[in-house]
Every structure is written in C-alpha cells, then in structure tokens.
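S.K.: Structures given as structure tokens follow.
No value in this document is a laboratory result; all are computed from the given coordinates. What you are looking at is a predicted structure, and each value in this text was computed from that prediction instead of being measured. Cβ atoms are built from the backbone, for glycine too; each structure is taken alone.
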Structure I
Amino acid sequence: MERRRGLPFVVASLLVAVACTGSSDPASSLSASPTSAGGVATPPGAASLPGTLLVLDGTGSLVTLRPDGTGRVTLAVQAPGSLQVSQAAWAPDGARVAWSQVDDRDGSPTARVITSTPGGAERVETTVGFVPFYLSWDPTSRHVAYLGNRGDDVGLGVVAGASGPEPRDTGLDRGSPYYFSWSPGGDRMLVHVGDDRLEELTIDGAITTKVDRPGVFQAPAWSSDGSIRVYVRRGRGLTQGLIAQVDGETREVATPKGAVFMVLSPDGRHLAYQALEPDELDIYDRTLPERATDVGVTVLDLRSGEIQHVSSEVAAAWYWSPDGSRLAVLEPVYASDGPITFRWRIWGGSASFTTPVFSPGLTLLQSYQPFFSQYAQSMSMWAPDGSAFAFPIEVPGSLTSIVVQPVDRDEPPYLVSEGTFAAWSPT
C-alpha cells in the first residue's frame with residue numbers, strides 16, 4: 001500500500017438526486033436522498049438492523065454505536081496536538097476492535113496499537129515501532145498486522161497476541177508499495193511488495209518466493225478456508241495473467257489488459273475484478289468516459305468459470321456483502337460541469353439498482369478508495385446480514401456524516417452520525 005497522497009480532484013459540494021434507476025429490487029424504490037431537506041428521519045426498521053458500527057466521528061474520536069444511532073460508546077478521544085486516532089478495525093469474531101493512536105502529550109510522539117471490546121473494556125495497549133496507517137486482524141482474531149511509513153518505504157509489523165496479557169510487536173518487512181492477504185490460520189501472509197515481489201511471509205519473518213514476475217495489481221487474495229489464492233502474473237505488453245490456485249491446482253482464469261483491481265468474495269467462490277489501461281486510471285479525468293468504453297466490474301466464478309458482467313462503466317471501488325450475494329460498486333458520475341459525484345451500484349447476481357448520487361467524504365476518497373482492494377480484506381461497510389451498508393458523505397453546511405442505506409426493504413437512507421469513517425461489525 002502506498003503512502004497517503006492527495007487526489008488530483010477534490011469533491012467539494014453535493015448534488016442531490018431524488019430518484020433511483022434499475023430493477024425490481026425493493027431498494028430501487030427509494031425516493032429521497034439522505035441529504036435532502038436536512039436529512040431523512042431514522043426509519044423504524046433501523047432499530048432491528050444487526051451489529052454495531054465503528055465510527056471516527058466529527059471530532060476525530062473513535063466510537064461504537066447501534067445502527068439506529070443509540071448505544072454510543074467512546075473508545076478514544078481525539079485531542080489535537082496531543083492524541084490522534086487514525087485507523088480502526090473489527091476483529092473477525094466481532095469480540096474486539098483495534099485502532100492506531102499517536103500520543104504526543106509529553107512532546108515525544110509514541111505510536112500505539114490499542115485493542116478493546118466494543119464497549120471499551122479489557123483495553124490492551126502495545127507500543128509499536130512506527131505510526132500505522134492501516135490495520136488488519138488475522139482471521140483467528142489473535143494478531144493485528146499494520147502498515148506505516150518507514151523512511152522512503154512502507155513497513156509491515158505485527159502485534160502478536162494483540163488482545164492478550166503479553167502482546168508482542170515485531171517489525172517484519174518493508175518495501176513500497178506494500179499489500180498483503182492473511183492465511184486462514186493467521187501464521188503467514190501472501191505479500192505483494194513493489195513491482196517484483198510476490199511471496200509468502202510468516203509472522204516469524206521467514207520468506208518464500210511464490211512468483212518471479214508478479215503483475216500490475218494491488219492486494220493478492222487468500223480465501224477464508226485456504227482453498228483459493230488469487231494473484232496476477234506479468235504477461236506481454238499490457239496483457240496479464242489472472243492466476244487462481246484452486247484446491248492446489250494453479251491455472252490462468254483470465255487475461256485482462258492493464259492494471260488489475262480485484263476483490264475476492266468472503267466465501268472465496270467469486271472474484272470481482274476490473275482492468276484499466278494506463279490512460280483509464282484517473283477517474284477524476286472528465287474525458288475518461290469517452291475513452292474507457294470496455295471497462296466495468298466482472299464477476300468470475302473461480303470453480304465453474306462462469307462470467308457475469310456487473311457494469312459497463314468505470315468503477316472506483318467495490319465491496320462484497322458478508323455472504324457474497326451482493327456487490328456494492330462505487331461509480332463516478334460525470335457531468336459537463338460542476339463537481340464529479342458518485343453513486344453506488346448494488347448488484348445481486350440477476351439484477352441491480354443504483355443509489356442517488358452523492359459526494360463521498362474526503363477521507364473515503366483520499367485514504368480508502370485508492371487502496372480499496374486491501375481495505376476490503378480488513379473491514380466491511382455491510383451489516384452482518386447484508387441488509388444495509390454504511391458510508392460517509394459530505395453534507396452541505398455540516399460535518400461529514402455517516403449514511404446507512406437499507407437494501408432489503410422499502411426504507412430510505414438515513415444519517416446515523418457525524419463521521420468520516422464507518423465499519424460494520426462482522427456479528
């Protein structure tokens with residue numbers, strides 16, 4: 001993952017749309033934007049949505065709350081110039097959360113990875129060697145891997161036993177950019193580093209080279225049951241080989257042209273990917289739709305080989321629902337003038353619908369969207385049952401706010417809290 005850089009275009013205002021397009025999906029009947037008329041009231045069904053939201057609120061403090069906005073618990077308070085909270089992530093079992101915090105109260109900045117229960121109890125603090133800008137729990141909910149700047153490189157570290165009585169921080173590796181995927185057992189990772197390293201790395205630091213010529217892509221993928229691994233191998237010219245190792249058999253499942261962005265479904269069955277050529281990579285270029293005519297997200301069944309085309313327009317990011325039955329695709333919406341806005345395309349296999357357009361929160365655009373294939377492995381915007389999802393938007397005259405968008409019932413999206421980041425608990 002690259003170090004954080006600014007975007008070439010800043011979305012500065014909100015364009016409100018009041019009608020959805022698409023299919024017979026119940027949510028396609030949504031008739032109001034969450035930002036129109038100052039916001040839509042919390043619908044009655046919000047109280048029955050499962051799980052808990054982890055939110056960086058309008059003050060920069062980290063909180064948990066119910067999907068209807070109740071039950072708010074403050075885990076960490078942001079204090080400019082002394083305490084800074086950044087990344088946060090749920091453990092896969094939902095029992096704990098982790099976050100990165102920099103303490104400068106004594107004039108000597110100290111970086112820590114902190115874990116606690118969602119209610120703030122059983123707090124464990126671990127001093128780490130550099131400031132994390134990304135956190136990822138391993139699938140067993142025991143360890144937390146983190147990435148952060150180390151000079152001109154990105155460093156990889158692991159806090160082993162991050163919720164136990166004796167957590168241990170280890171700096172494992174460095175390189176730039178840096179992406180990885182945990183093994184199911186939490187004892188190793190498949191890492192993609194720079195433009196020439198695709199390796200297995202154990203949490204003890206042992207390295208085994210897996211591919212000599214990795215292609216142009218971001219994060220590799222390792223299924224939760226360990227039976228599938230996916231990566232990209234360099235080909236000739238712009239053509240690359242999309243490689244899947246399924247039940248121990250390695251095969252080329254596609255030959256996309258250009259840089260490959262991909263996300264594996266939680267059950268490991270389906271891969272959603274998009275390939276973009278060099279002149280198609282800048283989604284903030286208003287002339288892009290004129291050139292990018294053979295783009296969009298494709299879903300590939302890695303066992304049967306079945307291919308489904310989700311969209312035909314350039315996509316900025318996409319995220320699977322927890323059961324892998326739906327895909328939320330973030331699409332830029334271009335106009336002849338005015339701001340570039342975005343919308344979600346929700347695809348469910350046989351039908352899709354699009355949400356009203358909106359301006360995403362700048363934190364989403366600057367810190368998450370450019371690296372979405374990595375973040376898709378460590379956080380979920382979806383409710384545990386896939387009935388709703390949450391995301392930040394810019395609200396005119398107010399702070400960035402978190403919207404909850406139901407998809408299973410005829411209820412409008414609604415604002416649940418001020419905030420720049422939201423992740424839904426896995427349980």
Structure II
Amino acid sequence: MRAGWPTVIFRPVPRALFVGAVLAYVVLRIYLATLPGYVVDVTQYKEWAFWTARNGLSTAYDSASVDYPPLFLYPMHAVGTIYLAVTSQPVPGKVIDSTLFTFLVKSPHIVFDLALGALLYWAVSRGRTWGSELGGAGWGRLAALLYWWNPAVLWGSGYWGQPDGAHSALLMAALLALAADRTARSGALLSAAGLMKPLAAPLVPVLAWTAALRKGIRGLALMAGGGILAAAVVFAPFIVTGRLLEVLRRVFVDVEAMAFTSVNAHNLWWILGPWRDADAAVVGPVTPKGIGLVLFGTAYAVLLWRTRGRLRAAPGGSPVLRAELLVIAAAVTSSFFLLSTHMHENHLFMTVPLLLAVAGRSPRLAWLALGCSAAVFFNQVLHDVDLPYRMPSFLGALSPVIDRHLDRPYTWLQFVGSFFNTLLVAWVAAGTWWVAWRGRS
C-alpha cells in the first residue's frame with residue numbers, strides 16, 4: 001500500500017458532515033422510491049406483495065409469477081400488509097396502484113442499503129479493511145457514503161427499485177462473520193443471502209473452502225449447520241402448510257428463468273451475441289451455458305487453489321483475513337458476471353460494495369471500485385426503458401441494430417456505449433482476479 005495516497009483525493013469524514021449527508025441521502029431515497037422506476041419489475045413486486053398480503057405468505061408460489069426465492073417475499077408480504085391496512089380495495093383481488101404502493105415496495109431496499117453502508121462503516125473503521133493507517137470512524141464514514149451516494153446504487157436500487165442491496169448486505173455480513181471465525185453464523189447469513197436472491201450461490205464454494213481450510217470437517221459442519229438452520233426458518237411457513245416440495249421445485253426451476261446468453265448484461269456473451277438460447281448447441285453438444293460454466297469454474301478453481309495458504313494462515317479476526325476474503329469474493333462475483341450466461345444488467349451490483357470495502361488498501365483497488373461502480377451504472381442506464389431515447393442529437397438517434405428483448409432499434413448511445421462498457425467490465429473482472437491471485441493488495 002502506498003502510504004498516504006488516499007489523502008490526495010479523500011479525507012476522513014467529520015461527524016457533522018456525515019450526519020448531514022445521511023439525512024440528505026434518506027430524503028433523496030424517499031423521493032426516488034416514489035418514482036415508477038423499472039416499471040415491469042416494480043409492478044411484479046407489487047403483485048407479489050398484494051397476493052401474499054391477501055392470501056398469506058405460504059401461498060406465494062400459488063401465484064405463477066413469483067420467481068424469487070422465499071426470503072425476498074417476507075418484506076414484500078410486510079409492505080403488502082401495510083398497504084392493505086392503509087388503503088381501500090374496492091375490487092377484491094385487484095391491485096389498485098398508487099405512488100404510496102410504489103414507495104412501500106421500494107422501502108425495504110432503503111433499509112438494506114442503509115444496513116450495507118453500516119457494514120462498510122464497521123469494516124473500515126474497526127475491521128481495518130482499508131489498512132491499519134486508514135481505520136477509525138472518519139474513514140468508515142467515508143466508505144459508507146461512497147456506497148450510499150454511489151450512482152449505481154442510487155439508480156439501480158433507489159430509482160429502478162432493484163433489490164440487490166438485500167442479498168449484497170447479507171453476503172457482506174457472511175464474509176465478515178467468516179473472517180472472525182464465526183463459521184455457523186456465516187453459514188446462516190450465506191444461506192439467507194441465497195434465499196434472498198440466487199446470485200449469492202457462486203460464493204458458497206469460497207466460504208465452504210475457507211471454513212474447511214481453517215477448521216477442517218468441523219468447519220464444514222458448522223457452515224452447513226448454520227445454513228440449514230437458516231433455511232429451515234425461512235421455509236417454515238411452507239413446511240407447516242405442506243407446500244415445501246412444490247416451493248423447492250419452483251425455486252430450483254426458476255433459476256433457469258430467462259435462459260439467454262446475455263439478458264442485457266455487458267459481458268462476454270454480449271459481445272458474442274445477447275438474447276440467444278443459452279442451452280442451444282453451438283458445436284456438437286457444447287452450449288453457451290456449458291462454455292460459460294467451464295470458463296468460470298476454471299478461473300474459480302485456480303483462484304481457490306492459489307489462495308489456500310493465505311486463507312489458512314491468516315489469524316481469525318485479522319484485517320488481513322477480512323481483506324483477503326473480500327477481494328476473493330469480488331474476483332468471484334465479477335468473473336461470474338463476465339463469463340456466465342443468464343446475466344442481467346444489474347447482476348454485477350454486489351461487486352461494488354465488496355470492492356468499496358477494500359478500496360483504500362491500494363490505488364489499484366480504488367480504481368477497480370470506481371470502474372465497477374461506473375460499469376454497473378452504465379449497464380443499467382443504457383438499458384433503461386426511456387432514458388436512452390430521450391438523449392439529444394445523435395445520442396438518441398436510432399441505430400440499425402434491433403434490441404431483441406424490446407423489439408425496437410437500439411440508440412447509437414446504447415449500441416456503442418454497451419461495447420465500451422463491456423471492455424470496462426472485462427478490465428474490472430480481470431483486474432480484481434489478478435489482485436486476488438497476487439494477494440498483495
């Protein structure tokens with residue numbers, strides 16, 4: 001780490017400034033939560049909230065449109081119940097939409113994003129993930145604000161209403177718990193993250209591998225036990241009503257929903273051809289999905305083998321182990337996004353807080369955190385339903401290339417910008433993997 005380098009740009013944040021920034025942030029998030037956002041997804045969340053509030057949480061998967069794991073339905077059930085309590089529904093079974101309902105459905109995202117910022121504050125101020133010279137409350141406040149005021153967060157979570165902060169917060173907590181050798185707690189939090197959104201699943205091998213390296217079979221048992229217990233609690237309403245097997249079937253089947261090469265994700269498959277069948281053979285029995293899994297699995301296996309000594313030897317609860325796990329997790333999530341099929345435009349999101357948690361350790365990690373934030377932001381903005389078509393002059397002009405998802409031409413800004421952003425994503429993924437490989441952040 002180059003001593004003193006962050007102070008060229010950043011300074012520790014004083015308490016008074018932090019309080020003002022947090023209050024302004026909450027006001028802004030409340031305002032953003034009242035806007036329509038990504039209407040298709042927000043409308044779907046409203047339907048789930050309304051259904052579970054009227055029919056009970058255990059009936060959630062009786063509605064064919066539910067394609068998220070069950071933990072996400074808990075906050076939706078809560079906001080749906082509040083909505084029904086404060087509004088009148090003259091037509092039974094029909095959602096009467098409103099700005100209030102939009103705000104309620106987006107409000108859990110505010111809570112999880114605030115929690116994730118608090119985790120970053122702790123990781124930097126007390127966990128020293130930015131290094132021993134950049135610990136303390138002032139630097140922790142800066143880390144939290146860099147997440148809260150991040151354009152990728154404000155757009156994707158705040159305006160669009162995507163719930164990526166939820167599983168990202170649980171995943172961050174799982175990594176920090178494992179670094180403190182709280183293995184069972186880490187397993188429970190990891191399980192909760194996966195039951196919030198399946199994007200946490202690729203982190204299971206690295207956490208299980210670390211638990212085994214540090215505590216052997218006992219570590220694996222503790223990790224698995226914590227995960228099973230958390231899953232049992234989440235699935236309890238479905239178990240007691242005899243719906244468990246059907247819910248499990250739906251959860252696993254829905255992972256394959258939208259089985260396309262790239263679902264607007266600026267990754268390898270965006271270059272090779274988006275919105276194509278990921279299970280269609282390209283050479284003999286070889287499919288894009290298979291190619292992606294082999295590439296990702298190889299990069300993953302090599303990284304785990306390379307880092308095994310460092311993960312085993314680092315003292316529990318040490319800043320070194322925390323930073324090591326966070327960098328490896330960022331390498332895994334970014335390479336998963338770059339190489340795998342089925343990726344959506346917001347699926348790189350959880351790499352942002354992982355990199356911010358270690359951004360102060362070196363200029364390279366700071367640049368990677370900045371690049372990742374920009375890549376997530378541009379990936380989302382370039383695929384907004386309206387904004388690209390409202391840009392002035394040639395930016396909003398229509399290109400000859402058709403968007404196969406919405407069956408309309410891309411604008412030139414979308415078409416050209418997406419390829420430049422893919423290069424940025426590749427740089428972030430390769431750079432993060434290289435830092436994790438070298439282990440000298």
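S.K.: Given a value of -21000 for helix-only ellipticity at 222 nm (-39500 (n - 2.57) for each DSSP H run of 4 or more, over all residues; to 500), calculated from one of I, II, which structure does it belong to?
M.R.: II
S.K.: Matching task: 2.4 is the computed value of distance in nm of label points 7 Å out along Cα→Cβ at positions 62 and 358. Pick the structure from I, II.
M.R.: Working through the options, I get structure I.
S.K.: With FRET efficiency 1/(1 + (r/R0)^6) of positions 54 and 198 (r between Cβ atoms, R0 = 35 Å, to 0.05) as the yardstick, tell me which of I, II scores highest.
M.R.: Across I, II, FRET efficiency 1/(1 + (r/R0)^6) of positions 54 and 198 (r between Cβ atoms, R0 = 35 Å, to 0.05) peaks for II.
S.K.: Quick check: 47, 44, 27 is what I get for Cα extents along the principal axes in Å, for residues 166-309 alone, calculated from one of I, II. Which structure matches?
M.R.: Label of the originating structure: II.
S.K.: Can you tell which of I, II yields 19.0 when mean count of other Cβ atoms within 10 Å over residues 254-261 is derived from it?
M.R.: Among I, II, the structure yielding 19.0 for mean count of other Cβ atoms within 10 Å over residues 254-261 is I.
S.K.: On to the next question. Match the computed value 154 of volume of the Cα convex hull per residue in Å³ to one of the structures I, II, and report its label.
M.R.: Here the read-out was taken from II.
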